[in-house]
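A.B. asks: Right after this note come the structures.
Laboratory data are not the source of any read-out in this text; all were calculated from the coordinates shown. All values derive from a computational prediction rather than experimental measurement. Cβ atoms are built from the backbone, for glycine too; each structure is taken alone.
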Structure P
Amino acid sequence: MPFAETYFHQANELLARSWTANAPVLARLAPLLGENIARGGVIHVFGSGHSEVVAREIIGRAGGLVCVTAIPDPTGGFVENLPGYGTKLIERYDRQHQLRAGEVLIAISNSGKNCSPLEVALYARQKKLTVVALTCLAMSRATPSQHPSGQKLFEVADHVLDNGGVAGDAIVDVGDGVRAGPTSTLIGCSVLNWLMLGTVEWLTAHGHVPPLLRSQNLPGAIEQNRALGQKYAGRLSRQLA
């Protein structure tokens, strides 16, 4: 079977398993996120290294909630295992955009073992935010923590979403024990979209209008998006167009 076809079948099987495994957690989280948004709160998202791609999936995009904002890492994860860097990063973000008690932080790390995501999560918990980890439990349990505390992301989070991947991320054996075709982005983005849709459904069911962005390619969308963003002035790290 061609590698691409193998990936198609195996990745979709993992995606289906991920839906089943995460459904109970998603059901618990949707009301929590919905209540936060109904109070005027923000959802903060952090992903270090390639996990930043997953975080970006739900930030400032058409069909997404305007009140989801990124905790940016200007190094792109280059120093994610420098102890203390993640703490300084989140402290700076807090000064600029505010982390408020009762809000939600989603920390994304496939391995869950690196310093920055762990420190961001720990700081958010100290600030009395609810911390959600999106990680690969199989990978996290197979590798030692790089943080001096020895902790891993899933161990410090209030809620854990598992992307259901394998240790090493890639799933297709291309020969000589080498694997290609990672799944953490495909499944991680899907899990976050499931969570956002559950939150939108909760808001709608409880009489709240979800603050959803429209594609800026549609007539009048830019003006509408800017109007939505006014409520969160100073809270969003990414400027709306």
Structure Q
Amino acid sequence: MSLAQNFFDCSNELQKSVFAANAATLKVAGKRIADSIAADGVLHTFGSGHSQILAAEIERRAGGLVPVSSINDPADGWPEQIPGYGARLFQRYAYQYAVQPGDVVIVISNSGRNASPIEVALEAKAAGLVVLVMTSLDMSKATTSRHPSGKKLYEIGDYVLDNGGMPGDAAIDAPGFQYKVGPTSTMSGALLLNLLSMEIIEQLIAQGVTPPTYVSQNADGGAEHNEKLAKKYRHRIRRPI
């Protein structure tokens, strides 16, 4: 079997297992976020290093929610092991975008051990936010914390989503090569975030609230629709359309 076929098969099985393992949490967390958005709250996201890709996955997407805003790390994760850096990131962002108690933040870290995501989660809790974390529980439980508190990210979250990844992220063996290959955290993480978005939208509809979603800029009337919603959230989300 080729590596590509092996990875494809492994990925399909992982997606199914991740959906099943997180279904209950997705529903409960989706309801909590929908309640926040219905009360004009914002869903904030943070990922350090490669996890910044996931922090942006549900931000400014056609068919996705408008009140979603990522906490930007201008250093792209390089200082993520340095205590104090994540706290300052959150504090600056909270001031710039009027973060409010009752908002929800998703903090993403595959290992869940580095200081920056842990501090963002701790600062968010101290500010009255609900914290949802996404991590690899197997990997996190197999490592030690790099934060002075000794805590790992999953120990801080009000809700925890498990991306189903194994320690080291890479999932398959490559015959003739000593290291595993084929990272899975981005694909399972993107699936979980979009499943969560669907739960939020479904909950809003059930409450009789029109979901504030983006329409494709290439669809007739899309730009006007998006601009109207962007004006509502312009001071609370980063770089709105």
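A.B. asks: When distance in nm of label points 7 Å out along Cα→Cβ at positions 169 and 233 is calculated for each of the structures P, Q, which structure yields the highest value? The partial results should precede the final answer.
C.D. replies: Values: P: 4.0; Q: 2.7.
Ranking P, Q on distance in nm of label points 7 Å out along Cα→Cβ at positions 169 and 233, first place is P.
A.B. asks: Among P, Q, considering only FRET efficiency 1/(1 + (r/R0)^6) of positions 145 and 185 (r between Cβ atoms, R0 = 25 Å, to 0.05), which has the greatest calculated value?
C.D. replies: On the way: P: 0.65; Q: 0.85.
Biggest value here belongs to Q.
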